[in-house]
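Several structures are given next for inspection.
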Structure I
Amino acid sequence: MTRLFIPGPTDVHAVVLAAQNQPMIGHRGPDFEELFARLQPLLRRVFLTSSRVYISTSSGTGLQEAAVRNGVARKVLCCVNGSFSQRWYETAVANGKEAVRLDVEWGKAVKPELIDEVLKQGGFDAIALVHNETSTGVASPIKEIAALLHDRYPEVIILVDAVSSLGGAPLDFDGWGLDVLFTSSQKCLAMPPGLSFAAVSDRALAKARTVPARGLYFDFVDLEKYLLKNQTPSTPAISLLWALAAALDRIMAEGLEARFVRHAQLADRVRAWAQTKFELFAEARYRSQTVTCVRNTRAIDVPALNGYLQSKGLQISDGYGALKGQTFRIAHMGEIQLRDVEELLALIDEFIA
């Protein structure tokens, strides 16, 4: 078995894997409704919201498309500072929305003053951005961006991709006044891939009711109707929902604050090592708590490094896209503990010695 220090999928605890072996149940019966009802308050605690959290049998990209289809009526500002934020723009264009790009240098965060310069042009009804850009290891300041929007552009809906950070870094949906915040099962929540989750505000749901051509599978209005019955519109991945219950129980047993502290400690350790042996790619003050992007200043052969690590039962990620070979990425999310990171770093030190 290979332990994964990649930005998803992440390692899944044996208890969570075993939970999928529950006997099958019908998705329109009382057993399923009981399971679904148990999940909802736990998900709301993870999202730090008293609002709804929709469950989708899809990757996070599905709920990214849902955010665009339900949240954009006129024009959306897509903030692009890496490969995964680029998908906001691609998704908006693919769905026939008027999309404007705000391009930010890779390795830099999307900052409120940059957004302000574009939004003051007017005509926008939504903004889309990534909290944690895994291609660069940058975490943008969502709290400050949301404060700007509420102060100067209260009509603009805030759509946030938190696929690689929710559950590993603080994201206060209610406190920051976000509108759509989505994530996937296979990252910080430490589940198998196949589910995604989105907290949706009352004003985002009200906005969706006014947007035509929302599609079928990802229609927030339809999801809400079924949520109120503790169901989903279409057949869900029932076995994965049992795994979700087990994963959420583990998160609650650890405690959200303790989980955030653990992820921060892991990030601090990897950054300290990287700054001694290499350099960090992300700018200071905006470095991810769940994945570190290391600048390959030694020009090491990253695939060879990974081959060595895999021979020892561990795996990291090469640089993404244009950064391949120029960087490598060490994820420290989900079930990873400090002892795991120490083992990994010792092995990399052996390779580069």
Structure II
Amino acid sequence: MHEKDSIFDQISSRGHERLCFHQDPETGLNAIIAIHSTALGNALGGTRRWYYESEADAVYDVLRLSKGMTYKAAISGLPMGGAKSVIMMPHRDKERTEEEARAMGRFVDTFNGAYIAAEDVGVDTQFIDWMALETKHVMGGETVCLGGDPSPWTALGVFHGMRACLLHAGRGEDFAGKTVAIQGVGHVGQSLCKLLSEAGATIVVADINKKNVDFVVDAYGCKTVHDDDILKVECDILAPCALGGVIDGNMVNHLRCPILCGAANNILDDPVEDAVALKTAGIVYGTDFVVNAGGLIHLAGMHLGMSDDVLQTKNDEIFNTTVQILERSERASSTYAAAVEIAEQRIAGGRETEVHAG
């Protein structure tokens, strides 16, 4: 579907401010930065290093992800905008290098702080620190810049979102005796396994990376299923924590869970339609950009100079925000629609403030 739309059509329909392409001849870096909105402030969003089958797929991904970041910041009450960047790997096994990261850092620096980069799939604290050698507009490193790995904070927010979903579904908020199925046990998934294990949940996992699976099985006693089967596991909560677009209208009919709540961005292939399908099927949906905002809250909060106590409080607020949205969703077409309504009201308020200030 997205390949038929021109790039300008896609930018226009999603309301983006800028879409920028960059090619670095020395390193071969091919990268894209999408700034969706700066209405509430400078735009923070991760850098994803991934192999895409086509340029159209990369554009589609960066546009969807950046719009999600705008909503994520707005719903979290942060004075930040939304953006995202992708590094297009020439093949799946392309080794990362300091030179590539520094080239990406130079690209980020051309935005003079309108875009602040952070980590995403395929990028870690080391890569961020390499980028930080070329730009101060990056968060999530350990030695050159601040932030560290935001994954534990993302996982904690999802955990809070799960508690809210359990409560809304009339199942209490106790995880003892509950089964949670997690698709993808990378950094965030592993941190989520730790929290759920400590809370007494039974955990079923799948990941294309066997090392990740072996780790959570040894550390937290997780059960395993094949990656092709994880979305159809009978469970209390299904948590997609890998890439997005895994749930569409057809897959909704195969789900065997009363709650869908995970850390992945853009879990739903078509969020407007698929969220309605989930509501029709009686499945409680913890909107992804609400429950997975913990990492953004942590890095944006540090960027804005918030104290550790304030950061912890704002992460804890994900529980109350999710409860509020689930209650509003009873009167809306879906949970997603209720969440978007709140986010867009805040973004519109930011734009009005800009106009009056001008």
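Since every read-out is calculated from the coordinates, none of them should be taken as a lab result. It should be emphasised that the depicted structure is a prediction, and the values quoted were computed from it without experimental measurement. Cβ atoms are built from the backbone, for glycine too; each structure is taken alone.
Tabulated values for the structure
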| read-out | value |
| --- | --- |
| Source structure (of I, II) for mean count of other Cβ atoms within 10 Å over residues 119-126, computed value 19.6 | II |
| Structure responsible for 1.6, with distance in nm of label points 7 Å out along Cα→Cβ at positions 87 and 183 calculated and labels I, II on offer | I |
| Relative contact order in percent (Cα under 8 Å, 6 or more apart) from the coordinates reads 25; which among I, II | I |
| Rg/Rh (Cα atoms, Kirkwood Rh) - highest-scoring structure of I, II | I |
| Label whose coordinates, when Cα Rg over 2.2 N^0.38 Å, for residues 223-286 alone is calculated, return 1.00 (choices I, II) | II |
